[in-house]
Structure P
Amino acid sequence: MMTIDWLIIGGGIHGVHIATRLLGEGDVAPEGLRILDPGDHLLSRWRNATAATGMTHLRSPSVHNLDIDHGALQRFAGKRKDRRPGSFAAPFERPSLKLFNAHCEQVEKTFGLEERHIRGRAVKCSIDCDAVRVGLECGRELEAKNLVLALGASEQPNWPDWAPRDDQRVRHIFEPDREHWPAEPETIVVVGGGISAGHATLRLMKDGHHVHLVSRHALRQHQFDSDPGWLGWKYGEIFTQERDNDRRRTLITDARHRGSVPPDMGRALRRAIARGKLTWHEGEITDFAGEDDALLMTIDTDTTVRADQVLLATGFDTRRPGGTMIDELIASASLPCASCGYPVVDTSLRWHARVFVSGPLAELELGPVSRNIAGARRAGDRIVEAILSRSNGTSETA
C-alpha cells in the first residue's frame, strides 16, 4: 500500500490550486503530495466542460487564477501592447479561456503537478487511527496522512424528469464523452436560462443552426454568480456571525444568481431574439415525445416545438458530491454534517484532524463563493494557514 503525506482527491480547479498552494506556500514536499483524479490529465473535466459550452471568456476576473499570486495571470499575458486581441474582456479584465488554460498549463509545469497525478477514481474512504485509507475503483489502496477533498459537482449533471437518457438526440452539455455539436445545420432546442445555456446558444447560432432557447424564467442579468460583496466584509461578516447551519444554507441559496447571464451575453441574446435569429420560450417543458424523424416538446401545454436535437444546459444536482465514498468516510469517524447533508467544518476547513475540504463541501464555512475559482483561492488561504500554524505549534479554533 502506498503511503502519502498529502492526498488531494479531485484534479479540477480546486485540486490544482490547492496543490499549488501546498507546494508553494505550505512547506509540503513534492514527493509527499499526490492528486487523485480519473482524467487523463489534470483539469480534464474543466477543459471538456468549458469547450462543450463554447465559452470564449471566463465570467470571473483575472485575479481569480490558479497560481499563488493574484497578479500572476496578468503577468503571464505580457505587456498590454504585446497582448493578442481578445486576451481580456471588459469589464473586470476577464481572461479568454485560451489564455486562462495556457496559464493553468504553466502553473502545472512550474509545480510539477502532472508528475503528482494518480489516474484513478476513489470509491472507498475511511479514517483509521493514524491515516485515511482510500480505495480505488481498480482495487488499489492508498494511505494518506492528510486528505483534501476537492470534489466538484461536475459528475452530477441535472437531468429534468421529462428528458429521456436513452435517446442519443437528447444530451446534457456536461455529460462526458458525448459529442454535442452536429456537423450540418439542424433545429436544436437548448434548455436552460444560465450562462452555459447562453454560451451554447450563441455558438450554435454562429454555426448556422436554428436554435430554440427554453428557460423557466425571463433572462436574468448578473455580472457574477453571486454579489462581489460575498468576497469581502460586506456580506462575509454576516455569514460568519451566523452560526446556525440551516440559516447559512438559506443565505447561500438566496445569494447565488443561479440561471443568470452576464450583461454582455444578455445583450447578445436579446439582439438575436429581436432580429429573429433566435426563438426564445419562457416556460416549462410539460411533454416530450421522441419520434423517428423528430423530437416534439410541449411548452406549458400550448406551444409545440419540433427539433432534431435537445441540448440540456440545466446545471448540476445540488446534492452533496462524493456519493457512497463520502457516506463511508462520514460513518468511519462520525463526521458532523448539517441537515442538508453537507460537512460542518472548522474555520480552517477541517472536517477531521486529517481531512480538509474545498469546493461544494466547504460552502457552509466559505459561503456562496465556495464553488468557484475565488472559492478555491479562499480555501487555499485557510488550509495553508492551518498547516503553517500546525507546524509552528499554534492551534486554530473552530
Structure Q
Amino acid sequence: MKQRLQFIDGLRGLAVLLTVLCHTWLYGGMYQAGPSIGGVILSYWFATFTVGVNLFMVISGFCLTLPLVQPAGWADLNIRDFFRRRILRIVPPYYAAIAFFVLLDLLMPPFYARFAPSHNTSFYLPGLLSVGGHLLFSYNLISTFVPNTPSIDGSFWSIELEAQFYLLLPLLILIARRFGALKMVGGVLAVTLLWRTAMWYLVAPTANGPLENFVFTFAPARLFEFALGILAAIIFVRYQQRINPLLTLSLAALTLWIGVYYFYIKQGHYYPLTDMVVGLGFFLLLLSASVPGVAQRLFTWRPLAGVGLISYSVYLIHEPLVKELYTWFPARQGWDAFITYSVVFTLLMVLVGYVFYRLVERPAIEWGKKLLHRPPAPIVVGAAGELPATP
C-alpha cells in the first residue's frame, strides 16, 4: 500500500505561496502597507518571500533521495530509469507552459492593438533565442552573455537549476554511500561557501545584473540547500525516533529569522551566507514537520496540502499572469494594494494553477506512467513519485 507524506505537500504549498506573494508585491509596484516590523514596513517583507525557492530546493533533495534510503543501507540507483522518470515528470508541463506563453505573446499584442489600443500589455513577441534557451534549459547562460534576451517567464530560472541538481544527484549519493552523509554535506558546504564568497567579492562589485544572476543561481551556489534535503531524507528514514519536533521547530524559527532578517534584509540576497542559513532553517522545519507535533499539524492542513498538490502548475504559470494583471490595476497603495495584489491575485493564481493542473499536469502524469510501463515507486512522497520534486 502506497504511503503519502502529506507534510511534504504542505511544505510545498507554503513554498509556492511565498513565491507568488513575492511576485504580487514586486509587480504591484513594491507597494507600502502595514506597520513596521524590525524597522521594515510589513509589505516590504514580501521581498524576502523569494526564499520559497530555497524551500523547494530542500524538498527536492529530500524527495529524490527518500526512495533510495533504507534503514541499514541504500537501494540501488538506476540512473537511466531516474532520468527517464524526471524527464517525463518535469518536462511535459514545462514545455506546455512555454507553448502557452509563446501563444499569448503572439496573440495578445495584436489583440490589444485592435481592441484596447491605449492599454499597455506585459506580453511581447518572443525571440527565438529566449524560446530556445528555455526549451534547452540554457536560458540562464544565454541571458548572461546576451543581457537583452527577455525571458518568457522569469520563474523558469529555477527549472534549469533543478535540472542541474538532477545531474549531480548520482554523484552526491555515491559520495554519501562511500564516505557518509555528513562528509558529503560538509564537502558541499565548503564548495558552496567558497563559490559564493568568490562571487560576492569578484562579481557583485561589478554590478553586472545578468552575470550576478548566473553565478548566484548556478548549481555550486545553491547545492548546499539541495544537499540538506538529502541529509533530511537519511535522518527521516534512519533516525526519525530521535527527532524532537518542538526543538527542531524552535531552531528552525530562530535560524530562519537570522537568515531572512540579519542576512537577507541587512546584508542582501547575494551575501554568501544568506541562502545557506535560510536553507538550514528550512531543513530544520522539514525535520520538525516529519514527526507528530505542531509543525506536522500545520503542514498536513488540507487546504495548504491541496495547494502543494498543484504547486508545480501554479509555479509554472503564475508570474507572467501576475505581471499582466498588474497592468489593469496599476499604482495602488496601502491596504487597497494588499487586498488587490497580494490577496486577490494570489487566489486567482491558485485557481488558474488548478485548471492547468487538471488540463495539463495531471494528464501528463498519467501519460508518463503509461510510457514507463511499470508501477510507481512503493512510496509516493509528494514530489518523488506522482508530483514534481520542485518547481
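One of P, Q was used to compute distance in nm of label points 7 Å out along Cα→Cβ at positions 341 and 373, and the result was 3.0. Which label is that?
Attributed to the structure labelled P.
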0.90 is what came out when FRET efficiency 1/(1 + (r/R0)^6) of positions 101 and 205 (r between Cβ atoms, R0 = 35 Å, to 0.05) was calculated for one structure; which of P, Q is it?
-> P
Highest-scoring structure on relative contact order in percent (Cα under 8 Å, 6 or more apart) (candidates P, Q) is Q
semi-axes √(5λ) of the Cα gyration tensor in Å, calculated, reads 32, 25, 22; among P, Q the input was structure Q
Origin of the derived value -9000 (helix-only ellipticity at 222 nm (-39500 (n - 2.57) for each DSSP H run of 4 or more, over all residues; to 500); candidates P, Q) | P
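Read the figures in this text as sums done on the coordinates, not as results from a lab. The structure displayed is predicted, hence computed values, not measured ones. Cβ atoms are built from the backbone, for glycine too; each structure is taken alone.
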